[in-house]
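Quick heads-up: structures coming right below.
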Structure 1
């Protein structure tokens, strides 16, 4: 039986216009909905500009989510390490691990938005090396070591955490896009990976090569990594029919692509769609990328394709967005939990085997049928005897 984990990644990507207070409450309700449906993981990110991605502290958000959920793992997706002193990151993760009763996954990245780095006065050329340095420091702190360290951007003097994480071995995960850097860090530090770039066409094409970078790095650093800790990000909107899914998602997808993905993030090489149907066709039916707008069967087929393309991974993480309205979005995730998860994880194989065995072995049940008929016949015969004896008794008494 396959043991593929399923989760959600909330950047978030919310169109500007809704009351921010209510939007945050809606996001927290969404995490609770996923927990109730049995999803394995929930991720949220850190961003500081654009107006669409408004969670500035994933730790704060996940602390609130921990109070509303019971079992779902809570991942920082991701903490932009070059923005923070690593000792403070370690401290916040430890506290969150206790508040969530040991459900934290520590996801990190170099920072996704150039506008964030600009605001903080950081040189983009230094971000990846600082993420690398910070991961090493946090691992040492989690081990209980006391040490001093001096860097060009932070200092530690006799540093030691006064409390280690509740989890004996909190999982570290790094974000990976199209470049080898994320996979290389995974191999160096024995971390998991969440492949974010796979949502775009170039990301899908590069996924087959991505894991090789991690393996090469692990070989170089004499570490061990596992595909079980590799997460692949996908986008979807699911409904009972393709036409229904298209109708529910198309207008929101058009806004998301034109106003945010292209206008805000990729004005030079992004694509502006003229109609909502054009956006759906290019996103989900162009033969590239891994987005699905369709039925549970369509998503099952795409996930199986992704497994073949990559050679295997451990978790499917769905990108949470506002393509559809809130009600249809919740229903989409409900359909994934009810029909996609059990199919991918072979949970229904024994059910199908059971009914096929019954259907294909009718002769085996023939004797049982004969026994029931014989029992009925014997019952009817006995009833007739009793009725006859009763009549004869009445005659003799008279």
Structure 2
């Protein structure tokens, strides 16, 4: 009897948290519906788009081509990698040639672009090192810096939408986020999409609670320099967490732009899934420990109640005891999570209308797999408790502190 009371108590907590989470999902959906309807200010300064690359991402050619197709009047693209022999360099040159040919054929304006070779990192993560070098080589006319990841495929209005909020000089930065869309399906790829979706819906209208995502962030050049971000990046592995923390310390809000939700179209194996998700939690533990603790406690509570409840119901059924009430509570928990997943997926179909068909095919995964991703999140959080070593783009790091990253060795 005591064990049942304990179960009912914690089940009530999980249900209450599920209700709050569903409400948050509805706010996220409402924001994605209303924000794009607001007219954009005519703020179109010269922009430097900085795209760090390393290796060959799935769909890299198409992703980089999308950067040249932006409906924005005046910008440059700076590609940056660590060495000339990196395979991404040949793809960049191929994209530049194809775009140049199309530009001549259609009489479009030529977009200034170049490749920067940053060299090997010593004190920072390789991506952060590349960014620190690239920002030192932007055009003197540039008023806004825009950062994009090589695995993202931005839509044509992406730069315009991302830069527009910065007309308000009180805004610290504008950001988007990624949404994984599996290319060929597969359980691991769908789990990755569902796992990442829960992070995406944490963004919204509350600028003080938002965070920068390095794959889609715009910041005024004077803000970047005033906050000394280039120096603050030294010794870090996470460019976006370091930028987020600097803006929050300066009490400068971060504006989330729904139109800049960016499709990442790729598949992954189970090994890559676990590596990616665990790396995110290890980085979170170092740079935002309060978020890591919240994720760990929340996932632990859910796993104990939901999966423990399944064991409890099964045991009571086998023993011939009543199990309908705990089964009902488990159903309520599952339905609340599935409803949020449904609301969230329908919401992102607005900014990602181009991928509506692909998104619709992922609906069963989002409705059914979210309990498994909660269990995966618990594993990620526990793994982050015992290790600060990560592997990122073929390089292993030891995250000593938010300002000290040690390069262990290059794997490739």
Structure 3
């Protein structure tokens, strides 16, 4: 993504103005709001299920609906919209999220709420893929990795804090109040981006067949598969972390949300580490982070009986977990010879595939082997990612 493809109406080099730095910051905050919309519902499920008169299991299908919509529609829509001017694209996406969250807040039944979840799920991967690309271009080649990491700070923060925020927000404001808040924040960020972000040169339109050529590159496909394995490892364990804390560590139910919050806050340091080191070699850094992830997850299971060591193990897990978000995104985008927005969105789609697969694997392990085995299986999958990295490296031309 050469910086020459971007221009502004007011400045010369697009990545040399303070306005562009502020635009990257607003993209990061927007990313937080957008991705929080996806994950916050997990913490709202009990209250909205009671209010709408459905079971938690039925309400939980809203999570599946969102994730699978992202996975299936994301790459196609991103390829279709890749030539749209970025500022207008982001503003429209945020307005869509504002409307969808307002519809969710007012939903009279599970069907309307499902529609309110389906619509933003179409737009989320488009934002995710194009925001990373745009942030890197605004910052310039030398700072693109850190700029992508800044956007991923918002994405990572939402992924690790969305569930605990949902749990706490539902207690304070109710689930409808939480969606109204997300609607207002989405509208605010859309307005701010409209006034702050420079107008960028409209990307050249590339035919779908031309963009899809990256799917013939073994090295790119290897990196995508590696992301699936990494996210499967992460969410095999993370999906059931709250249950692990409550059932195995015997933490009171009312305190689990705060433990999850601490996990997320400590883990945000990993976002900086991932953005800082990914430029030194994305595959090597992936292997190191996956190894640390395996250690942290396994140690969490082993030390559930000791609050102090459990806290240390969770910190290690959290840092590696969050570091892998920007690492995987940068690695996949750099492995693509062209169609970077599509490459970024494919990584998002495969991340959602890993999220769903991890939840399925973890649930199956619980049924057949019990909750204590989940952490060790997740650690083994993380080690598989470590083994795969040199194999993927061999695919590079």
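Highest-scoring entry among 1, 2, 3, by distance in nm of label points 7 Å out along Cα→Cβ at positions 48 and 328, is 2.
Output the label of whichever structure in 1, 2, 3 has the greatest value of percent of Cα pairs over 37 Å apart. Kindly include the intermediate steps, with their values, before the conclusion.
Working: 1: 31; 2: 24; 3: 17.
With respect to percent of Cα pairs over 37 Å apart, the highest-scoring structure among 1, 2, 3 is 1.
If relative contact order in percent (Cα under 8 Å, 6 or more apart) computes to 21, which of 1, 2, 3 did it come from? Structure 2 accounts for this read-out.
Quick note: the coordinates plus some simple rules give every number you see, no bench work behind them. Everything numeric here is computed off the predicted structure, so don't read it as measured data. Cβ atoms are built from the backbone, for glycine too; each structure is taken alone.
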